[in-house]
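K.L.:
Next up: the structures, one after another.
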Structure I
Amino acid sequence: MRLILLAFTGVSAGVLVSGGLFALLTKVGLISRMIACTKTADKVKTYERLIIIGGTLGNIVSIFYTHVYGGIVILILYGFMSGAFTGGLALALAESVSAIPVFMRKLKLDTGVKWIVLAFAIGKCLGSFLWFLN
């Protein structure tokens, strides 16, 4: 009985977290923005299916600690895809709250914004490396 309750709690928590993530992606407008930028509005059903498959597989891999064997090529591909997703989400969030223009006005910056964004990206990468190497 205890194992069933634990499994139910885990599945419920996973559904809530993934639902929250997909709601955030939808609210921020990341998916619709990418569809608009790529001019592929006729493939909305494909996007929906891929998002559902990706979320489901991501949950399975993170919950059951499954191993995906494919060598360095799969690892590099996964790294690029994860980076693109994280970057797209960060840009969509920054765009929706207008974080960069507010930051620029507060610091009275006229030039060098690309260097600030690059510094953010490098800091994020270094922080991730340090986190995962511990």
Structure II
Amino acid sequence: MQIQPVVAADIDAVVGLWREIFPEYNDPTRPQRDPRTNIVRKLAFGDGLFWLARDGDALVATAMAGYDGHRGWLYSLGVHPSQRGKGVGRLLVAHAEAELARRGCPKVNIQVLDSNSGAHAFWRAAGYQPDPVVSLGRRL
């Protein structure tokens, strides 16, 4: 398994993977989840916190992170269904956590859809626990 930064040449492949593994990214009522727009925006930001995992030539997973000097975030961790349970997700989480720690990040946050019980189980097994907070948001 190879982990490497996502580059512009990977956009179409990452969009295809995300549309398969994140069903909510296909919902036209949620324009903030348009995969191509989000990928292009992240690459333009240029912080180097966006990776993919390949098994040979096959793109099998992605992870995106952010760090604002206060907290780190993990986003869009997704593994192709055929590769789940093989440690790919944990490998990407460890890679992202190491990169965030290298930048001085003291804490990492994630958000998981309430209805995604599989993701809840994955994150708990990876050592993440619910924080006693309510996530609020506003579309700009």
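K.L.:
Identify which of structures I, II gives the largest calculated value of volume of the Cα convex hull per residue in Å³.
P.N.:
If we compare volume of the Cα convex hull per residue in Å³ over I, II, the biggest value is for I.
K.L.:
Here's a follow-up. Given that helix-only ellipticity at 222 nm (-39500 (n - 2.57) for each DSSP H run of 4 or more, over all residues; to 500), derived from a single structure, equals -29000, which label among I, II identifies that structure?
P.N.:
Comparing all candidates, it corresponds to I.
K.L.:
With FRET efficiency 1/(1 + (r/R0)^6) of positions 26 and 50 (r between Cβ atoms, R0 = 25 Å, to 0.05) computed per structure, which member of I, II shows the largest figure?
P.N.:
Checked I, II; max of FRET efficiency 1/(1 + (r/R0)^6) of positions 26 and 50 (r between Cβ atoms, R0 = 25 Å, to 0.05) sits with I.
K.L.:
For the read-out distance in nm of label points 7 Å out along Cα→Cβ at positions 18 and 122, a value of 3.8 was computed from one structure; give its label from I, II.
P.N.:
The read-out comes from structure I.
Coordinate-derived values only; no laboratory data. Only a predicted model underlies this, so the values are computations on that prediction, with no experimental measurement involved. Cβ atoms are built from the backbone, for glycine too; each structure is taken alone.
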